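Down below are the structures I want you to see.
We did not get these values from a lab; they are worked out from the coordinates using the rules stated. Fair warning: this is a prediction, and the values are worked out from it, not measured in the lab. Cβ atoms are built from the backbone, for glycine too; each structure is taken alone.
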Structure 1
């Protein structure tokens, strides 16, 4: 076993015996135990902690739901913990690695069938291994006039991102909101469908979310209560017109006014998609590297940032958004948006072809049309390639935006890191994603990044900002901030866990939910 960690309470003989039985189900090739056989693909190489902190004991990859059920039953019988991944591309939040070392990764990448495309009602049904790129190419190849809404990484799982409540860039950007119907396997191997799918001959499984009785789909998101094997996803009919735009704002303090303008446009739907407001370094790092402007230690100084902004024609803040629909509707909405943001002194407006060739603008235009790509990963070239994402949620007000910005930037600079962030405008809330970039080969940087992240969790929570999603290493810390009535919600989670997975084999520790 090459000194890899074992699951708690299991001997090496117990684990190997269980894996041998799993190999009879999935084929020997798909039980992965050695680095040379591909086990390193399940390491989190971008963590603030050493790889050993989340190193799996192995991985198993079933090809279909029947194989998955058999694998889960074996694991449940023996007590082998399973960490389920879809495509394993949740980079910045832990990637494919498990929360606890010794856990066996259950890799669903081979379950990658597009099971149904319904053009009339604009939905698809997919398995966990279907990526954004795969689905996009299928729709394009078959001339199907439906748009997907993709997250930034094209290789990410459609199902997996929705289950983590991720977001995208078209009006369908709330991925869990666009989910309709799940098929789930429980820890004992039980298979069931939610909502209308609970009827054997249902013809509305992927049309009506709620079905009859308690609506339970949500408890399987960001949890370890079951394994989703199929999901319905609503797609966006191709609109008759699209108008992408970018507006740059010169000063960091403009953030207050920008958000105050954005909120009354977002709530009634004048701004139709998830507008993204990225800071200078986030936007600039798509097309340049840090050492071109600054080679010293600590955060990039203001003088270097100003030089980069001038060279790249960027602002301290850079907003990208788009309008969709008939040209007359777009023109009417655009008049309101243009007049509103022009109130910010120094704002510069760019339309579709105004920044042709700018990598940052080009990839954002694609994302806002549902075209998957990998350009955003250029950000990792800014430093040494490691990153963790800090993603707190706040009210969409100028005061709260400035407060959250100051908390994150001041602490980042104090610990010697650049502030690299963007704000997503939701319906009534905003999410700030602070991408903490560091060199994972530098032990000192790793340690400082780890300390900084914990400080941010505590200070954000003290100001009322909770994270909606976090890296493996900080799941317990974030869960502890949800502390109303002595953590009553997490006690409910534990009760559900005990009922559905009494042996605690499914994803122990995910989101701070541990076996009892």
Structure 2
């Protein structure tokens, strides 16, 4: 099943847990991928299958992790691979299917529909889709019923705009869904499923849960729909023919096509939430976000990340006596990490600390055009000898050399790298995203008693980032207090043992239903 000759289940064999992974493990390093590897490695008696979903094979050219022995199956599927039909012949199409899907579209568009009614309608659509995924896909591309539904909805909601743009958007949205239906029809048998996002992976998970009638667990490390929304607002590939008029009417208006895409991912989240029990967030803020986006409060719970304390205590022992004047940003070179703010902040830092360095530690191949923009910014600011791009590195080799662990992200949840930095004795300087504020300052009175483990600043503010860095590096007493606070916080609340014990209980509960 894998291009790389990975482990493969034989026909008829089953596994304990199938992990459904969109754009992460084992082909992308860091972040949620590190967490997946941590869970799979930490529960060696549970057999895992990995189902990876990506855009195009060229973007995922090698496996970034050594797969543990309890990974018994690996397969990859790519949304960019378009099926080729020998011939598309016009046909009437399955009118019952389009009637049901039309009712479901209307229900999602109505805020007043009860969750129970949506679940029943969704269940009916999914069951019809899974009966013949390839047939429904062919039907969508060529049938009169499909054409009639697209035209009717265009007339109802988008008629002042370009039909070609609307038609192309609808086709682009639905093609991956049919792809996921074909994948779901042939997944290996599993006693339970675990998906690590909503989106297309979450849709596949919902289909798999319906197909095999097995429990589904959903863990979100952030908010997939919110993160896609941020990307869509900036996307240059979306052409909004109403954007000029919208901008004239309202400086904050979002064009019609962008709104369609944003609502699409919001609907996929609701589909995932409807199928999953439990629905897991890393902290209370994200749990509340899930509930606002349609998750049943009774299914929503919190399981924080956890750190291997012994591993990072050994890293802490390697630290030099002096506070290194090195600011490190450990993360992928992508827009959501806002690498450019870090680079601009370094211009201010070195104006007062000429011997300071900025290290950018993370892969650059996910968004190569953005990475080149970052390199160009370094050159244009004359920071070639100050800012270093180190690529992907073993974090345990990097942390001993850092004076500050810096995040300039515009979106995070509960970043593992912050907890890893604390355990390694590195204070954190971060933008105010996700639950970073409570990681730095504490989540409750008892936790806050440990003190501040660094500083938090506003998003996209190089000056504030630089000033906070200079204040911490120039005050050894404050820096050491921040170091002690971070160590105490991670050791009391964010251990790997606690996290793995919680997931073992979740898995055992799911497996007991098989």
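Each of structures 1, 2 was scored by distance in nm of label points 7 Å out along Cα→Cβ at positions 315 and 347; the highest score is held by 2.
Hey, Rg and Dmax of the Cα atoms in Å derived from one of 1, 2 reads 24.1, 76; which structure? Here the read-out was taken from 2. Relative contact order in percent (Cα under 8 Å, 6 or more apart) was computed and gave 16; which structure, 1, 2, did it come from? Checking each candidate, the match is 1.
Here Rg and Dmax of the Cα atoms in Å, for residues 171-234 alone was derived from just one of the structures 1, 2, and that gives 11.5, 38; the source is 1. To which of 1, 2 does the computed value 0.50 (FRET efficiency 1/(1 + (r/R0)^6) of positions 259 and 331 (r between Cβ atoms, R0 = 25 Å, to 0.05)) belong? This value belongs to structure 1.
Consider the structures 1, 2: one of them gives 0.75 for FRET efficiency 1/(1 + (r/R0)^6) of positions 187 and 291 (r between Cβ atoms, R0 = 35 Å, to 0.05) as calculated from the coordinates. Say which. The read-out comes from structure 2.
Looking across 1, 2, the calculation of helix-only ellipticity at 222 nm (-39500 (n - 2.57) for each DSSP H run of 4 or more, over all residues; to 500) that yields -9500 traces back to 1.
Among the shown structures 1, 2, from which was the value 15.9 of mean count of other Cβ atoms within 10 Å over residues 99-106 calculated? Label of the originating structure: 2.
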